[in-house]
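What follows is a set of structures to go through.
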Structure P
Amino acid sequence: MNALSSSWEDQESHLSRKMGYFAMVAVAVLVLLVSYLWKMLVYLTWRPSAIERAYRKQGVGGPPYRFWSGSLTEIKQIRKAAMELVLDNQCQDITSRVLPHFGKWIAQYGETFLFWIGAQPMVCISEQEMIKQVLGSKFGFYSRLPPSPEALAMVGKGLAYLDGAEWVRHRRVVNPAFAMDKLKLLTKTMGECTKSMLEEWQGGVTEAEEHAKEIEVSKQFQELTTDVISHTAFGSSYKEGKELFLAQKELQVLVFESFLKVNFPGFRHIPTKRNMHTWKLEKRIRSMFMDIIQDRLGRGDASYGNDLLGLMLEAGRKEDDQKLSMDEIIDECKTFFVAGHETTSYLLTWMMFLLSTHLDWQEKLREEVLRVCGMEIPSADMISNLKLVTMFLLETSRLYSPVVLLRRKAAKDMKLGNINIAKDTLLMMPIPVIHRNKEIWGADANEFNPLRFANGVTKAALHPNAFLTFSIGPRACIGQTFAMLEAKTVIAMILQRFSFSISPKYKHAPIDSATIVQPQYGLPVLIKPMHL
């Protein structure tokens, strides 16, 4: 009996200890939960209020912070209203449709204002000296924004998102691919890809009534730049490039949607339908890049080639700290594929729009192209002599800069102009607004005038760094010469072979999708052959 009583007491004691342990764990979890909720409450309420007060004292206003969503509700309302607008074909002030919330808030609060994406403070700056201070910094005071997981899967952690020593290392490996002597070799490839597209145009036009045909050129340019990137960057077939392009476009839509949402921490790891689709795309894109790289490695050639991929693989043979790992090579390929494809295709689109609505300039450029190039596929040396084409391209990229926002993050508390910027504040520089500043660009800032670039980029405006299409400073776009060379090659070859005008079906409705300016309803153009 005593043994039974002792056993029962032991079990009771053990159970008591267990309950005590669980109680301690429960209390600890509760304390952590309360602590987390308190921190979140401070982050979502007190902190934004304190930040708003600090900026107001410095004369910086902005739309009021709303719990959890920040300024997102107002942004969505403004953008929804803007999407209903259709502009006149001669209207070059597209800020009512592209970044319309920036235009509204600048008119309301001034060039520098505070707004919010969730509880993340963002300061818009469009004053030229402040922009120069941010983009010209060589000391990492204003770093690139860390990418969202979706953006990272799409673009990769290449040059666009690296900083410090890692950026320097990648830049040294990638830079040789963009040297002019390498790019000159690629001009023929660009021309051959363009010729293939134009032969299809010619066949369609010849069969059309009155030898005139409507072509939706925006889609055509997307396919063309995909073809060019596939050949010049990866040495892959058009089919592989096409598959990559379609997968990247799907992922791009998901990335843009994520910019206008505030999700709970860890939401990306929840197997929702959208997340699972994103994961599937990420895996597919990486697999396609790996196939392209493995094909190159398996050829057994003495050289991997003179394109971007070949040069990076060649650097991998070196036994030093400059070589890139396989994942780093994939990331650089992603970066170049997305940046080189998207920006150039829409730059070409807007060049065609302006040439189709300014027929006098179309004739001027055609005369120059025929005088310099004749009917040959333009060489790099020929292209360097196309002065009017260059001016036209620069004015197009001023008015319709493919990239609409430059973003930086304050690495520490900084003094920017006369304003104290708190650490981790995001600085947003709206290019369409900056490129239309009449104090910098003159009274005709909203008008199309290629002659403003007659003396070069630095003398086109009152400030030498006013042109931001390819950014400025040490982080200026490494691929800008490639993009300019490709755009001028394509336009020159079109002008050699076709005359064109805007279709009556066209609706002038530029839109910033995933931060790229594109025509919401496409760009239908009526083309006629110059020679039958």
Structure Q
Amino acid sequence: MPGLMSLLRYKREYLSFDIKAGLSVAAVSLPVSIAYAELTGVGAIAGLYSTILPLIVYALFGSSKQLIVGPDTATCAVVAAVVFPLAANDPILRWQLVILLTIMIGIWCLIAGKLHLGALADLLSQPILIGLLNGISITIMVDQLAKTFGFSYDYSYLIERIVYLPFKITEIHLLTTLVSFFTLVILVVLKKFKPRYPAPLFAVIIMTFLSWLFNFEHYNVRIIGSVSSNFIPAESWIDFDKGLMRNLVVPSLNIAVICFVSMMITVRSFASKNNYETNADVEFKALGMANIVAGLSQGFVVSGTSSRTAVNDANGGKTQLVSIIAAVLIGFVVMFFLSPLQYIPTCVLGVILIYSSLSLINLQTIVRFFKFDRDAFYLSLTTLISVLVIGIIPGMALAVLLGLFLFLRRVFRPNDQLLGVDESGRIHSIGPDVYPLSNTIIYRFNSPLTYFNIAYFKRRIIGYIDESSEPINYVIVDAIPCFTYKDVSVLTGIDELVKSLKVRNVVLILSGRRKTLKNWFKQMNLKLDSDYIEFAYDLYFAVRLVQSKEHMDSKTDEDVDN
């Protein structure tokens, strides 16, 4: 419990900073938690339940001093995409599925942390994550337009909604649109002139007060309605269809990865900014604990939230005490101030979600990928289009598969280089002022050699020899980047390569890992032709070896002539 250890060594001079940051985090978390509950399709109270205990648990078990956990735009949208088709129009069943999904996600995270799978933070590459967040943001914005303008969609898929959106103009509810407009004005004005103020909280308070004062519901402006602090009736679990849980297993795995990856990006960013270390495996377990308590308290999925963590950092939060203060304040609201929440107009929450989603739109980065890395551009764009066309869950799955295929392609067919020597004797890639050695190829294969690329490795070397304009007597291979582990197929392939080179009267020199490679071949009982394979300590030693052999051969030729 690294957070607890940090609190036990608490410095009193941090208290004023942490109280200020805790107040600010609570002020931001209250309205957005209710908005995310609407997005997830459960009652507003579930959004508050998702915030209280997870904040306390993460404060004790997490390694980040500043991360704020809670409902997150991307994960809530993915949860809704999983649960809505299974629950149909049954709100109790929907809430039950959300709870079970949340607990499953927590269990997967705990298992992953126990197995030290913190490296999964790199599974969703930056191009995939950028495309995914853009696609989710656009999906949320289109979905929430119905609430902000007071109409309903006739279709459940995004493309159809966008196509038929112009035909909904006649169904726009003017007063709802006016309320949404004033909410947006409050958010924009506060953001511009008072950026440190919790704009969503001010917007909700002002519009909720106006809703109560002028009875918005009487004018057909939809409000949240009665907010009860009750839990799901215990008897409803008796009739729950346990078979539905099978449909949650794979999505819960996917969402666990998304939660962890997005959280680790935030954790690493703020840890780097404030110069302290975090532990990915500890973070995995802390995320798991937070989601389990969120589910047990009948909330929904939580993750690291970049916006609320930024609020914490901007207000000078120093320790995990910020999360505990924020949790206590939100718990106080749940116990004593639930009644006013019923007057919150749903269109206000829709505007807050759209406004929050705008911060996730990052098309400039996708354009930048086009200039610097075409593979990253195509992967990011494919992820974005997939999420928009076939949905969040299948689009995300397709994106991860494409990312893995791209990785495999790079391992199957990696780039390689021919090296040469400059005037000062340094070895570089062949280019201006770097020239190949006479009668020698220096070759680098930029991937670990394994059973599925050893044949390609051999073809590349033989191809370079056969295509050379001058006779080749030696091939020096940089063994350090490509011989990373013992593979029987690779060692056998090298034996076959030596035989192919013998036909061409070419000597293979493996430079680097000399002792290790010799041991591997010895253990495999491979009897290599010592006249056509050499082992060198490094590339420079290999070059000197070739030069020495060439010198000896020339001396022998001179003696024969004499």
Structure R
Amino acid sequence: MHAPNAFHPCPTPPDVIERPTGPLSIDPARAREGLAGVAHIPETSLFRNLETSAQRYPDKTAIQFFGTAVSYAQLLADVERMAGYLQGECQVARGDRVIVVSQNCPQFIAAYFAILRADAVFVPVNAMLLAEEIEHIVQDSGAVAAFVASELLDRVVPLVGKGALRKLVVHAYGDALGDNDPTLPTPDWLLTRMSDVQLPQAAESWGAALAQACTPAPHRAGPDDLCMLPYTSGTTGKPKACVHTHRTVMTSCVGSSLWRRTNPSSVYLAVAPLFHLLGLQNNVNGPIFQGGTIVLMPRWDREAAAVLIERHRVSFWAALPAMLVDFFAQPGIEQRNLSSLSVVTGGGAATPQHVNDTLKQGYGLDYVEGYGLTETAAFLCANPLYKPKKACLGIATFGVDLRIVDPESLHERPQGEAGEIVVHAAQIMLGYWNHAEANAQTFVVIDGKRFFRTGDLASMDEEGYVFMRDRLKRMINASGFKVWPAEVEAALHAHPSILEACVIGSPDKRRGETVKAVVALRVGSEEDSASLLAWCREHMATYKAPRIVQIVDALPKNATGKIAWRELQEQEARDALAALQDEAAEAH
């Protein structure tokens, strides 16, 4: 028996909500400056993008993976057979949820499209999650089957039989590798093959499943069928799934492709995790829509990235600022031929000025930042390639109605003043899966339109460019002054010795909270906390300047490469509580 559809949409009556339909346009003035004026979104499923590209370019390399070249024809053939296996042996029905627990590899991409080909719903799982965290996703989504990488199998096997999960398909990264290439740093964990893996009773190997050569039923999913349930990071309680249709995801990936001017000759460096929409949209859906080539990396390795960009003439790289900081800090990078790069894009954190300078002065490139969330299928705002602004989210893209409003009254804020970003757009999720209360809090109706509240604070300049201030809930209240960590981090990045910085609130008996900076320094720096504090007092307003500077070897990162500020904030709270308990013990 299949798990029920647990989607509870926004409670606003449908007749009050205006939904985006038809071609999506932007301001005509923008089109005159070099952008396409209209985005025409295909009225098909995402699987049809693979099918179309395989018909157009059957022998072209779709995926390049450490010496293995997978053609579009081969990828489509594997997807068809695996979709047949899902429908036949796994009894996956239309609308059923199937999870994928894996790091980046060709099998991940094939599994993703096989799920869509089978008219099922893709549920990506962060490969860093532990068993009990994966269990929440399995139970909440009602997943009936799973694709699992061999090294993560022990986290998923105990979940079989719990809820609806009944079948596993297991793959090993080593089975997708080509001949050993000594010029690429290949970690041992990547070499495991299925012949080394002991399978449990409810599992089948990837190769054995393909060997059955099952034929799937005709593909029936259309643009308004559910296609994926990506889970948010769980900043307020357990992670919630965002309900996306083929249309919402297609709107985002097609709009992004037009905006960034990619084409079938584009070569993408795919290192951002595919279980996150940043990686999936930029490095799978976009390339497959265009018929481009994906140069796939299982996880971040700066030396391997340099070799792959040079060897495969990578032209498009979606990179988080932290990756670029590490990439350009490696010895000998100046000798690498990176001339093929034409677009380097990303976002999610403040970009150190020295990274912008390195790209511009060394390669004539701008770091073109964008903005999106899991709830918006990753693409919402972006800087135009012809006129990017630094430390800026960009402008509203095709069909996006973006407003800066007062978080309490929802009235629009004057130009240049900070407020919450709210958006109405075709790529917005339908709502949260099984979370009617969260939907009621997250969506509002303004002028008859359904707007999504992002929880992000920003301001807009006279040209419509949006500048991030901070997360609404990340604000530091120091003696009544509002301090936005992102603003202080941006200022810290101007210091020549600071490689990376993260600003958090530290409990303070007198001020309530005080500003603390956790920084990693560039190699060879002789700065200490005292000198950095003095520099901060000189370059920032008194209430913004950090009162505490902690120097660390490296800042913690999450699975997508972003600085894990919440981890630092929670550790600071634990340390403060422990200090209070010690004081109390001494007093007695």
Query - Structure with the greatest value (metric distance in nm of label points 7 Å out along Cα→Cβ at positions 335 and 367, set P, Q, R) - result: Q
Query raised in the report: Can you say which of P, Q, R returns -8500 when helix-only ellipticity at 222 nm (-39500 (n - 2.57) for each DSSP H run of 4 or more, over all residues; to 500) is computed?
Result: R
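Identify the structure, out of P, Q, R, from whose coordinates FRET efficiency 1/(1 + (r/R0)^6) of positions 175 and 455 (r between Cβ atoms, R0 = 35 Å, to 0.05) was calculated to give 0.25.
Structure R accounts for this read-out.
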Report task. Using mean count of other Cβ atoms within 10 Å over residues 47-54, single out the structure from P, Q, R with the greatest value. Result -> Q
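Since every read-out is calculated from the coordinates, none of them should be taken as a lab result. Everything numeric in this text was worked out from a predicted model, so none of it was measured. Cβ atoms are built from the backbone, for glycine too; each structure is taken alone.
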